[in-house]
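Next come the structures, one after another.
Every number in this text was worked out from the coordinates using simple rules, so none of it is lab data. A quick note: this is a predicted structure, and the numbers were derived from the prediction, not measured. Cβ atoms are built from the backbone, for glycine too; each structure is taken alone.
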Structure P
Amino acid sequence: MPIYLDNNATTPLEPEVRDVMFHYFDAEYGNAGSRTHEYGARANKAVQLAREQIAVLADADPSEVLFTSGATEANNLAILGMADHGRRSGRKHLVTTAIEHKAVLEPMRALEAQGFELTVVGVGESGRASPKDVLAAVRDDTLLISLMHANNETGILQPIEDVADGLQGHPAFFHVDAVQGFGKELNGPRNKRIDMLSVSAHKLFGPKGVGALIARKRGYQRPPISPIAYGGGQERGLRPGTLPVPLIAGFGTAAAIALRDHRLRKKACSAERQRALSVFGALDPIVIGDQSFVLDHVLAIGFKGVDSEALMLALRDKVSISNGSACTSARREASHVLTAMGLHPDALDAVVRFSWSHLQTGTPWAELAQEISALRINA
């Protein structure tokens, strides 16, 4: 198999996570909602432990962790779930940026179609939104600001702490799509002025199919979210359905490991990044975004004269990489993120994304550089 360098799309399971999950698949397989027997009690205990583990990573209270099927559902719940409160309070203005994931932009557009007003803040070639521009867009009638923690295509960290600090004293709710950076850069998502965090297990070396919305209280009040689905009243009535205990237990374990091994992972990923940049530097690449704000494990890069599709095809037997978000890769279209950054059309077609992990070993960067150089010569 090729070496996997698409960890921004999804990550492999940590072995410890796999062991925990199989225990709850095979041995303690009860329904956490079954309160009349030991199997249900043990399942419920596993869910509560996972809430605690995720809450510690986010510096939140366990009662603020609401499990979902993933970050897309969490984003939709955070955005669409605020609509009723917006209508009741007369605050129907929304703020986001042009580089958000479609799981934020499309719910925002859906509310816009229902009569809400949406301000989309642009970004420049740095790939990082200006906190001044985001805060300048906030009005007295602003209901919600949604800003991602780290961009999935470029790895560029966004100024969530600056925006959170600038919102002190304003009633608007602040939502952060923290999927890419959660457990990798610790400080930003822990800011208490962030009202809601969307997170996902499968970007944190946990399983696919489970995520969470962390809805922080202000004083004693949770964000006034209304459910967008109805059923058995699970997750405080905001997300009905039988809880997937093995997935949740795996998510909690992944969060605990992320906190425990944070420094070791950063060190390994940073070293891998330096190796890649050292080798690729000889090719005079186009490195995308302000590298002083980039996640250690991500490199969005273009090579002049080399089309990204041709490059991925040429390298597919050696490495697995991408040229955009996995959620929209079924169709080739210009990246809305790179377009918002103002990249030249030639550069747009050249950009690929390498994203590795602490589990990576022996990436043949020099060999990859030779292949890229050969493509350029033959172009």
Structure Q
Amino acid sequence: MPPRRGSNGALVVAHVAGMIDLVALPVWVNTLIDWFHFDAQRAGALATAYLACAVLCSVCVAPLIARLPGRLAAAPGFAVAAAGFALAAQATTFGTMLAAHAIAGAGIGCGLSVVHGAIGKTANPHRLFAMGHLALAVFGVVYFAAVPPLVSTQGGALLFGVFVGLSLVACIALAVAWPASLPGTEVAQRVASPRATRRAPLERGCWSAIAGIVFMAINQAMVFSFAQRIGLARGFGEAHVNAVLVAVGLVNLLPPVLAALLQRRFDARNVALAGPLAQGVLALVLANSPAFAPYALAASLWVFAMIFTHTFLFGLLAKLDATGRAVAYTPAMLMAGSAVGPLLGGMLIVRFGFGALGVAAVCIAFVSLLCFGRLRALGVAQTRLDLPPAH
């Protein structure tokens, strides 16, 4: 029986399903409050439980990525996530809802880590990861246009029904169309045996890049979680602030496209240094501007900085580590920020006001900058032109 050819499109679909929290979290939490009648603290705890379980499972799976059978490890993860979301749709108590979120998060963390590890082994992981972010941005536009109105008329269970459907689509896509031969797998097998692969440390520079991404993700979630609240508190008006959020969704279509087009022109190490600097400047403007125009510009570009920078860093990590372990930590990197950022931002705002958000963002950006600066200090090679051969 000939092997199935498979398609990288399955990895893109799974990326969208696995990173759904980046798009859905505001509506997700609001639905838990409005339709399932949890207070803000419990609704936030449910989101944190989902993200924490995803991070924990990603951290456990990533070191083993070279030893796991891709299709058999990734597809069941999304099936478990679908089961968790299905349980959430039917839950009537906080305990049941907490268990449902934990199950869904565990499934996503396992499945998505395997998917990102596989993307890291493709011929051009930078471009494929950019395609995944573009697909997620397109889905986000559709999601915000369709899901909130449907939830308002059909009830909160519909939201989790959408998550169930998306997870099942990813599960089926991975099971049917998992790429049969991923470039880079042979490299990983030649480098070391399964036992050695498990124990061998990551290449130098990997942990510095991973740490820098984590701090950027914390900044991303900390500031963006309160972007809408800042605009309303400044008196810009609900209509104007909502228009900015729509602009954010449209602007998010640009960074993955630009990152793919500029792959051969920009050195990933320079992009990594520019990302935290952009975050620091934009955060100061967003948190302190008394005028609408600077606030709107900073809010519109806020997510751009993270997506553009992370795409280049994903390609860098994929090049540094041929086994795919480094990029398999991607869910943990991003979701750790999603879990920590809003809590940290809320504490700062309550105690010191919105201005403290900008100051904290600058401090965190500086730490991220130090992490990325080590890429040059450690002698990590530039990654602008030395792309892998086409397969």
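When mean count of other Cβ atoms within 10 Å over residues 217-224 is computed for each of P, Q, which one produces 26.0? It traces back to Q. Sorting P, Q by percent of Cα pairs over 14 Å apart, for residues 81-160 alone from high to low puts Q first, with the largest value. Highest-scoring entry among P, Q, by mean count of other Cβ atoms within 10 Å over residues 273-280, is Q.
Can you tell which of P, Q yields 1.5 when distance in nm of label points 7 Å out along Cα→Cβ at positions 89 and 225 is derived from it? Considering all the candidates, the number was obtained from P.
As an exercise: relative contact order in percent (Cα under 8 Å, 6 or more apart), calculated from one structure in P, Q, equals 27. Which structure is it? Each step should come with its number before you reach the end.
On the way: P: 24; Q: 27.
Computing relative contact order in percent (Cα under 8 Å, 6 or more apart) on every structure in P, Q gives 27 only for Q.
From P, Q, which structure was helix-only ellipticity at 222 nm (-39500 (n - 2.57) for each DSSP H run of 4 or more, over all residues; to 500) = -11000 calculated on? Structure P accounts for this read-out. Taking distance in nm of label points 7 Å out along Cα→Cβ at positions 241 and 289 as the criterion, the top-ranked structure out of P, Q is P, with the highest value.
The greatest value of Kirkwood radius over Cα pairs in Å, for residues 121-280 alone among structures P, Q is that of Q.
For distance in nm of label points 7 Å out along Cα→Cβ at positions 41 and 369, the highest value in the series P, Q is held by structure P.
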